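Every number in this text was worked out from the coordinates using simple rules, so none of it is lab data. Since the model is a prediction, treat every value here as computed from it, not as a measurement. Cβ atoms are built from the backbone, for glycine too; each structure is taken alone.
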Structure P
Amino acid sequence: MTRLDTEVLVVGSGAGGATTAKTLAEAGRSVLVVEEGPEVVAGSLEPFSLEEMAQTYRHHGSSAALGSPPIAYAEGRCVGGSTEVNSGLWHRLPAALADEWRSSYGLEEFTPEALDRYAARIEALVPVNPVPGDAPRSSALIAEGAEALGWRSVEFPRAFAYDASGRGTKQTMSRTMLPLARAAGAQVVPDTTIRRLRIEAGRVRGAQAQRRHPDGSVEDVDIRAEHVFVCGGAVQSPALLQRSGVRRGIGVGLKMHPTIKVAARFPGPVDHDDVPMHRITEFSPHVAIGGSASRRGHVGLALADSGADISEAMRAWEHVFVYYAAIRSDLGGRVVALPGLRAPLVSYRLTDADLSRLARGLVLLGEALLAAGAVELYPSIEGGAVVRHRSELAQWWDAVDRSRSNLMTVHLTSSIRMSSDRTKAGTDGYGRVWDVAGLHVNDASLLADAPGVNPQAAIMTIALRNADHFLATT
């Protein structure tokens, strides 16, 4: 057995973990970052490819929250976490939500102005820019459809840096925060799974881990730490805490953006190299409309969701792109670590009102795509009608039900909320787990709700706020 000693153990290297590690290491703290997934050289895998999914996603990209209907979701599992595989779209936490969360959960230093100061510090390190020049056709189609209907749309900036030729490089954690953390002395250990935290007499003392070696062998690792920051994401963080005997307020209140898709066929080819930057914001925050990854495999899966004959559409797959409508839901879900199983049980409940919002979002999405020039729409509804004219969209209203809808999400939050009131959350207002000294959470789990936008900016902003508080008080 190998023993590792550190002052601060950070579990997970995604948006929350990398921000935490960089901030604490630069303040002179001894920091060890443990990542369950492998370290993959940034840019070595084709974005949104099957190879990327196999190497950098948990379960090769295939996970699901049980419910009626079930909701497929994906988690990054590599050094840098989901920032290595997501679209990089960047949106600060909306001011109205910051005010709502501050009031409802008694959060100090959580005004929009305070959070903007933290966000600006993040953006000084992680370049955030719009696409130079004209947007790709797949993205511009969203704006064109919105304009034709008189709806608002926005081109979101992304965590990308662009050179003089306009070539963009995604600013993942492996390219930004983690190199800074390493330069300040932090150690990053990949391919290592934290099985259980060691908690003694009301204080965290470290963790029991297993490290996988290239030859397939597995080594037990004993980690001794004075402080532990759990940053594994909204599914893995509560599962680890539960396996370690910490359960109060842990794993409840999971939120996500339930999403329904349409594969839209256009008269001519559409680019497929990237995720669109434009979003229709006319119906935000309750319904958001945008575009998804649309490589050939994604297009085939989206077309197949309807169960219609897709042979002709697949022959012209370069003309097809996948778009979505996502909602903020009423209820939520749970994460439960079950004895004997490595993967936690994830469940999610949708209300009838949620299904109605999804149906509305699907119809609005269809209107926008037809207005943008689409000639054929395939919904992610089993047996859903293939639509070619606006008058046919009404068929989709009743088709969005619990037995036929194929839903997915890529944003999971809120499974360990933070609050100054211990009856409302699993941590205090700065991510410190109640009743376990030295134990912190600092990732998407802390968000009070799904924000209606890509949560990466909010996760990093809150992680920096909490890390600063730790340094000021410890």
Structure Q
Amino acid sequence: MSFLNRYKYFLLAIISLLLVAIVFFSVVETKRKQKSETGAVKQNDLMKIRKSGILKSVVDYNSTDYFVYRGKPMGFKYELLKELSKELGVKLEISVINNLSETFQGVKNGRFDVVAKSLTVTKERSKLIDFTVPILQTRQVLVQRAKQKPGADSTYIESTLQLAGKKIYIQKNTSFFKRLQSLSEEIGADITIVEDSIFGVEQLVAQVAKGNIDYTVCDENIAKLNKTYYSNLDVSLAISFKQNIAWVVPKGSTVWKSYLNNWITNFKKTKKYKYLYHKYFESVRIAARMDDDLHSIKGGKISRYDKIVKKISAKYNWDWRLISAVIYQESRFNSEAGSWAGAYGLMQIMPSTAKRFGIEDISNPEQNIKGGVLFLNWINKQFVNSIPDSTQRIKFVLASYNIGLGHVMDAQRLAEKFGKNKTVWDDNVDFYLLNKSSKFYFKDPVVRFGYCRGEEAYNYVSRVLTTYSHYLNVIPR
């Protein structure tokens, strides 16, 4: 081979190596930037929450974390989240998912900012998600029926050694599975573990109390609470040492996690935290609350007027849970509630409104509800052609129910005049209704109905729809 050819081969080799090096470092740099950008996004989760104005959370629906009682949303985790959202200065959005796989997927894809569940901190989980500092500590205990009288046939277990060959039902994807596997190794015998994908922890506890299954496992604080309203249970056998229970945030959300850790640490020192813990885990009133048919866990009821509300709502094509949310906001389900202006009853009907819709006795709960629904129907018809989006329209309807159709239409005219969308409530018409007490606006030539305290109607819309969202979460249609 000539010198010239050898030189060409050498030059091509050098060029090829350079190209490989360029591609390699380009890939490395791209990955580095992607990682950096991902980290930046995660670190800005706190900023994102504040900017959006919404804290997206997920909880379990059970008798301690989140439920509806006498029409009011309640729960230990719910009240903690309310305090947190107040501290952040944002609205609280709650989702209910009892499936842990779906929960963790929601954290991963950004659907949730925080998982406010009683999750045991484990190494395996920590590879996928980030845990906060512990909310509390508890042990895992066996839930079984209490010991029978001597000589009676009993499944009662006094020692973990007696778990050999037993069948234990647990909620799917919980840390109870790993603990029972380890316990099986420790006692040198098989334990049949059945992971249930339908029932949650408290539902399995109820199954034990009813005699449908013999054993389940849950955290000691939850077990003790359930024992207060299932007196035939025994929860004395611990199967683990104390473990940390914490909340969850997306992996790598360092700033948000730091903020949350600081808040949890400080809030746990307050009297409010101690009060909430006592209210949901230690109070003597817990059993009475659970025995009430108006506890959503027990009967799926909102009020003692559910039957009437369902009948009238179905007749006029409304979701009965929305009508119930209106009633809760208007009267707290007090059929004798009255206002200084003359409004009366469950839906606070004015006598003139009752007469207009043929209601003879507004003190009668059924007639009162009917009058309120007929009034809502009439308002809805005023907007149905101009606001085709039902999600937006219901906000106009609710505001009009509270403050009057004329004032809401005034706000629409103001929105149109100042370049906003008169068919959109949020950040458009709501602003002008909220500020209609300002002389600058109520004296504007497009305003026909003058001054009003729009703040009341603005808050009314938000409160009714928030209550409705809670009913949607836990009350079946």
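Largest in Cα Rg over 2.2 N^0.38 Å, for residues 168-319 alone among the labelled structures P, Q is structure P. Sorting P, Q by mean count of other Cβ atoms within 10 Å over residues 264-271 from high to low puts P first, with the largest value. For the read-out relative contact order in percent (Cα under 8 Å, 6 or more apart), a value of 23 was computed from one structure; give its label from P, Q. Checking each candidate, the match is P.
Looking across P, Q, the calculation of Rg/Rh (Cα atoms, Kirkwood Rh), for residues 232-303 alone that yields 1.09 traces back to Q.
If helix-only ellipticity at 222 nm (-39500 (n - 2.57) for each DSSP H run of 4 or more, over all residues; to 500) computes to -15500, which of P, Q did it come from? Corresponding structure: Q.
Quick check: 0.97 is what I get for Rg/Rh (Cα atoms, Kirkwood Rh), calculated from one of P, Q. Which structure matches? Among P, Q, the structure yielding 0.97 for Rg/Rh (Cα atoms, Kirkwood Rh) is P.
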